[in-house]
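J.: Next up: the structures, one after another.
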Structure 1
Amino acid sequence: MESGVVDVDGSLRAVVWTDGKIRDLNELAVVGVREWTRLYAASAINSLSRITGSGFINGVSHAFLLTPAPCESLAR
């Protein structure tokens, strides 16, 4: 899995891609719940799939760390 930035109609978007498919991190449910306006850069991803980057909350730039939730089917 790789992380990065793409330009979508003049708006930078934080993305990850794997197996040739791009996923916009702004489509994750947690982004809206946590009041992020837009994630605009995914800087790094580690072996635990934690993603760091930058985004806006109410027009102010902040760093973010996305950590995958445990899979419920494995937790049972």
Structure 2
Amino acid sequence: MPLNKTALKAALKGAFEANITNITPAQDSQVDALCGSISDAIDNYVKAATINYTTGLVAPNGPVTGVFTGTLN
């Protein structure tokens, strides 16, 4: 499943808005920008991970099957 930055940003903004009362339009714009920056940082962090494949998948002339064995660094 790919990371959905738009949904992540919306979830972050919802969390901020749920904890901020009487938000002004200027603050809303700042929260929106902050949530965009945080979602970009999370996206970059996750995409920088390295997958070390060990074994487990086979594809003898068909779809790949099996259980992936490896680590995520």
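FYI, it's all coordinate maths here, none of it is from the lab. Computed from a predicted model, the values in this text were never measured in an experiment. Cβ atoms are built from the backbone, for glycine too; each structure is taken alone.
J.: Rank structures 1, 2 by FRET efficiency 1/(1 + (r/R0)^6) of positions 19 and 51 (r between Cβ atoms, R0 = 35 Å, to 0.05) and report only the one at the top, that is, the highest.
T.: Structure 1 comes out on top.
J.: If distance in nm of label points 7 Å out along Cα→Cβ at positions 3 and 27 comes out at 1.9 when worked out from the coordinates, which of 1, 2 was used?
T.: Answer by label: 1.
J.: Here mean projected area of the Cα convex hull in nm² has been calculated and equals 5.8, so which of 1, 2 was it run on?
T.: Of the options listed, only 1 reproduces it.
J.: If relative contact order in percent (Cα under 8 Å, 6 or more apart) is computed to be 22, which of 1, 2 is the source?
T.: 1
J.: helix-only ellipticity at 222 nm (-39500 (n - 2.57) for each DSSP H run of 4 or more, over all residues; to 500) was computed and gave -17000; which structure, 1, 2, did it come from? Spell out each step's value before the answer.
T.: Working: 1: -2000; 2: -17000.
Value -17000 for helix-only ellipticity at 222 nm (-39500 (n - 2.57) for each DSSP H run of 4 or more, over all residues; to 500) corresponds to 2 out of 1, 2.
J.: Sticking with this one: Matching task: 14.2 is the computed value of mean count of other Cβ atoms within 10 Å over residues 11-18. Pick the structure from 1, 2.
T.: Considering all the candidates, the number was obtained from 2.
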